[in-house]
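Values quoted throughout were computed directly from the atomic coordinates according to the rules given, and no laboratory measurement underlies them. Predicted, not measured: the structure shown is a model, and the values here were computed from it. Cβ atoms are built from the backbone, for glycine too; each structure is taken alone.
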Structure P
Amino acid sequence: MSTEYGKVLDNLALRRSAGRTGICFDNAMAESFFGALKNERVARVTYLTREIARQDITRYIEFWYNRKRLHSAVGYRPPREVHAEYQKLRIIA
């Protein structure tokens, strides 16, 4: 599987983001996100169906996590604000 994945990335001229085994820095932001999702939303709700879970988690991400939740890694600002600033700087450059 890993070899096949590597070939696909090579064919698309993409490089892998993961570091060596045991180096966790590449995963820190993703682990932080999934930890927040689990603790702030999923662990507090009982979902009757997968579809209800999908809709609720999507709402959490789009309307709370990305727009309102402050993140220390980006200067205590919400991700959406930081992304908009990044896009603006990219256009200017």
Structure Q
Amino acid sequence: MKVELIYAPGCAECMTARTGLRSAAEAAVAGVEWTEINVLDALDYAVELGVLTLPALAIDGSLVFAALPAPAQLRDELLKRAGHD
């Protein structure tokens, strides 16, 4: 499973939240792939996903959280997708 944090450089909210979100993702699903994508380097990809605000989170190439979730929300979504309802 691949989780992508789409962020903008200088975004304090993005940088503050990333550690907790990454930890939650790694604890929820073994072997999760965590990627941080600078929107300035991948603007076309962000538009393709439908990102309108930053930060945003995509899972397996689909925009799942258009706004930054709490770590518990991300964990629950990953567990649901992994079949651990």
Structure R
Amino acid sequence: MNKRELAKVYSEMSNGEISERKALKEIDIFLETVQEALQKSRSLIFMNIGIFEIKERKPRIISNPVTRELMKIYPKKTVKFRMSKKMK
């Protein structure tokens, strides 16, 4: 499901009180808020839904399958979502 489909579902659930365009704006605001919260605290907990966490991936060395050249992949941060038991 992409963001436009999510906005359509959100609009339908509100019984037409919220248009799809307004739903898209609200979804954007929500995602920006989640992003800012993750930058500040590195984890975000939604009760009965799950946890968003920032995980740091370690640096590693890989080889190019064609040239067999060794390359170093630098450490990076990724966002991980763990679903709560009630959501499963």
Legend entry - Structure with the greatest value (metric relative contact order in percent (Cα under 8 Å, 6 or more apart), set P, Q, R): Q
Inset, instruction - For FRET efficiency 1/(1 + (r/R0)^6) of positions 3 and 59 (r between Cβ atoms, R0 = 35 Å, to 0.05), find whichever of P, Q, R sits highest and give me its label. - result: Q
Inset, instruction - Work out the source of 2.3 here, i.e. which of P, Q, R gives that when distance in nm of label points 7 Å out along Cα→Cβ at positions 11 and 35 is computed. - result: R
Legend entry - At a computed 27, 23, 15 (semi-axes √(5λ) of the Cα gyration tensor in Å), which of P, Q, R: P
